[in-house]
Structure P
Amino acid sequence: MSQEKIPALIDLKPLPMHTLGGTFNRHFVYQGQDGHKFLRRKSLTIPEWREVIKKNNKQWGFEQDGANVVVRTEDEICELAVAAHEAGLRVPPIIKDGKGGTLTPYLENAVTLDKYLPTAPGADAERTLTELISDLSAAHSKGIVYGDRWYNNILVDPALGVVNIDFDLKPEGPGKELDLAQVIYYSIAFDKDRSPATLVSVLKRTPLDYNLALVKKFMDTKEAWSRDKYGDLRIVIDTFFNKLKKE
C-alpha cells in the first residue's frame, strides 16, 4: 500500500478499541469503508521527555563527544517514514492526519520482536534477523537513521516480515552505531542461544560501514545497566564480537 491509498482521517470510522500507546504516544484504530483498518498515532508532549532521554543516553553510553538524542517533530517523523517507505525499506506507508498525528495501515497480526524471537522456528528466526540487519544497513547507506530501535519498535508480521515503526527519537552523533547496537543487543537478549551465530553470519555478508568498537561499547554499557532484566550477557557479547572479527 502506498501513501496515496491511505484515506483521509475524515473518511475513517474510529473503532471501539485502541492499542495501548507508550508513555509518549497513543494509538487508535480506525476503519475505512472497504474494511481496511488504519492506526492513528499521536505523540504526546510531556515534561518527562528530557529525563527519559537522559536516562536512555546514560544506559547506552550515548553521551560523549556531543552525542545526544532529541525528539522528532510529527513532520520529521512523517518525512523520515515516507522517505524510508519510498526507498523500499521496511517501513509502512504513512500520512499526516491533519490533526497533529499520523495514519498507517494497522498490522493487527504483527507482534513485537521480544514476543516473536524466543518461540520462532529456527528458519523463521534466521530470516527475521537477516531482514532486520539487511534493512538497517540499507537504511544507513541511504542516510536514514531510524533511532530508538528497541524491541517494541520492531514488528514481525506474518505477511510482511520485519516492519520498523515509531521514530520519535533522533540520535545526534554516531546514530548508525547506536541503531546497530540496539538491534543486536535486543536480538541477543531475547534469543541468546540462537541469535549470535545468525547475526555473525548475516553481518559478515552484509556491507558494513560501522565503527564496531563503538557498537560494542554501547552494548557493553547497556548490558551492565540491564543485567538484572536480561541476565548476564557479557560472555555472549564478547564471544559474538570475537567471532565477528575473525575472517
Structure Q
Amino acid sequence: MKKAILSVSYGSSDESQIENTIDRVENEYRRAFPETEIRRAFTSRRVIEALRSAGTPVDTVPEALDRLCRDGFDHVYIQPTHIISGGEYDSIRDCAAAREDRFRVIRVGGPLLDGESDNEFVCRFFASRYGSAGQAIVLVGHGSDHTDNKKYGELQETAKRLGFDEIFVMTLEASPSLDDILPEIRAAGFGKVRLIPLLFGAAGHAKRDIAGDRPESVASRFRAERFEVESVVRGLGEYQEFAALYAAHLRRAAK
C-alpha cells in the first residue's frame, strides 16, 4: 500500500501568500499524516502558467493524479481548500472519478463549509476573535452561480440560530449581496463594520474588491453609506484554526 495526499488550491504566484496559506495547511496535513507523501496541485491556469514561466513547475489536478499513478501510489486522498462545493470543486471530483480504475482508493475531502458543524465553527471563531460592541462582522465570500452557493445563506442562518446577531454574510458575485445585507445591518443599529474575507487567500479579491479604495469595493460602499469601516486583510489559510479544520476534513476522507 502506497498512500499520498494531494493538496489542491486555486494557487498563487506570490511566495509569501503560498508560505502563509498553502504551506501552513500542508504542514497541518503532515502533522496529521506523518508517514504519507504530500503532493500539490493548483486549479488556476493563469497562476500555473505564471509560475512555469518563472521556472517553478506546478501540476494541474489531472497532471498530479497521473503522476501519482505513474509513481505507484494506490491510495490517494485529495483535499481542496475551496470554501464551498462550487464549479472548481466539482471539476476536482470529476477528475478523481475518471481515474477510479487507476487507484485502489481515491477520495476527495470536503470544502471548508461542509456541514452545520463547520458553519458553527466559523461563526464561533469570528465572533470570538473579532467581536466588538457596536460593530457588525461582515464575512465576505466570493460567490458563485453554482447551486452550492446556498452555503453562504446557510452560514447566515447558523449565525442567527446561535445568537450571533452581529455576523452578516455576503458575497462579491452572487447572493447574498451587499445590497441584501445593508438594510439588515442598518436596522440592527450598527454604525461600524469589520470586513473579513471568507476566502482561502487574501490576495486580489481581499485587497482590491473588499478592502480597496476604489469606489466599487465593499469598504468604499459601506463608507459611502456613512459606516465606520475596518478591514481584515487575512485569508482563512493564514489561521491555524482553519488549517486544522481542513486537516479534519482530510482525516474524515481518509477513514
Structure R
Amino acid sequence: MWGHDPGAYDGPKGVYNIPLSAPMSMAEGIKSMGIPNVCVIRGGTPNEEYRKQFKDVKRIAWDLSGGSNKSYYELKDYVFGLRDTMPNLTGYYLDDFFHGKPGFNKDSETEPMPASLSIDEMKQLHEETLAYKRRLDLAIVLYTAQLGASIKPVMKHVDTVSLWIWSGSDIQKIDENFKKYRSLVPDKPTLLGIYMWDFGGKKELSKDFMIKQLDYAYKLYKEGQIEGLIFHCTPLCNKGLAAVDYAREWIAKHGKEGR
C-alpha cells in the first residue's frame, strides 16, 4: 500500500478536497486494510521512534526521490543507511520521477523524458543498488499520461515499475493504456496502482469505478501480466469512503490468492 503521513493531503487546506478524519499512521492504515506491505512515501529523515511503527511490517519500500533532483540527494544517504537497520526494507521508490515540459515530445526516440535524475545518475544508482550485500528493488512511478517512447532509456536502469492513472475518468481507458504501456515496456515486473480517491478530479471515487479498476487488475494478475497491486493511500483508510470499503472487502477475498 502507498503510505503517506496523516495530514499530507486531507483536511480543509488540502488541494484534493479530501475530508478530514482522525490521524492514522501508515502502519495503522495498512493493518486496517489487511495489507502486509507499505511504500513509505514522504520527505525528510524521520528518527528511530517514527520508524518503530514499521517493525512488524512484512515488506517496506522507502521513497528515494520526491519528484526532484534535490530531494534525491537529500534522501539518498539516509535511505541507504536504513538498509543495515531495517531487515524488512526490500526496495526504494523514485516517486513522481518524470516531469512535464512545455513543448517536449514524449514520443521522442532520441531524447529522454525530463526527469528527476539524468540517465547517467540512474545508471550509477542502479549499479550502487546491485553492489549492496543484499538485493533491494529499485522501483519507479510512471503515470499513464506519460506513456511515450521517451521513457524507454530510463527503464533499463530500474527493476520494477508501478503504473498509475491520475484522473478517475482514465479508468475508462485502463485497458488501452496498459496495452500501450506494454508496447513500450514489455518485460519489466509491474505493480498496478489502484487509486481510492479521484485525485485528478479532486473528488470521491465511485464504487463503480473501484470495481472496474479491481476487476481489470485481477484479470492482469491472473494472466501473469502484473506482479501485484498498490492501493493508494493510507490516509484514506478511515474516512468511510465507499471505494475504500469495497477495496477492503476485495482484499479480504482475493489478497492471498496466487495465480
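Values quoted throughout were computed directly from the atomic coordinates according to the rules given, and no laboratory measurement underlies them. Everything numeric here is computed off the predicted structure, so don't read it as measured data. Cβ atoms are built from the backbone, for glycine too; each structure is taken alone.
If distance in nm of label points 7 Å out along Cα→Cβ at positions 13 and 237 comes out at 1.6 when worked out from the coordinates, which of P, Q, R was used?
This value belongs to structure Q.
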Candidates P, Q, R; semi-axes √(5λ) of the Cα gyration tensor in Å, for residues 29-156 alone computed = 32, 18, 16; producing structure is Q
From which structure (P, Q, R) was distance in nm of label points 7 Å out along Cα→Cβ at positions 37 and 189 calculated, if the value obtained is 6.1? Q
Given that helix-only ellipticity at 222 nm (-39500 (n - 2.57) for each DSSP H run of 4 or more, over all residues; to 500), derived from a single structure, equals -13500, which label among P, Q, R identifies that structure? P
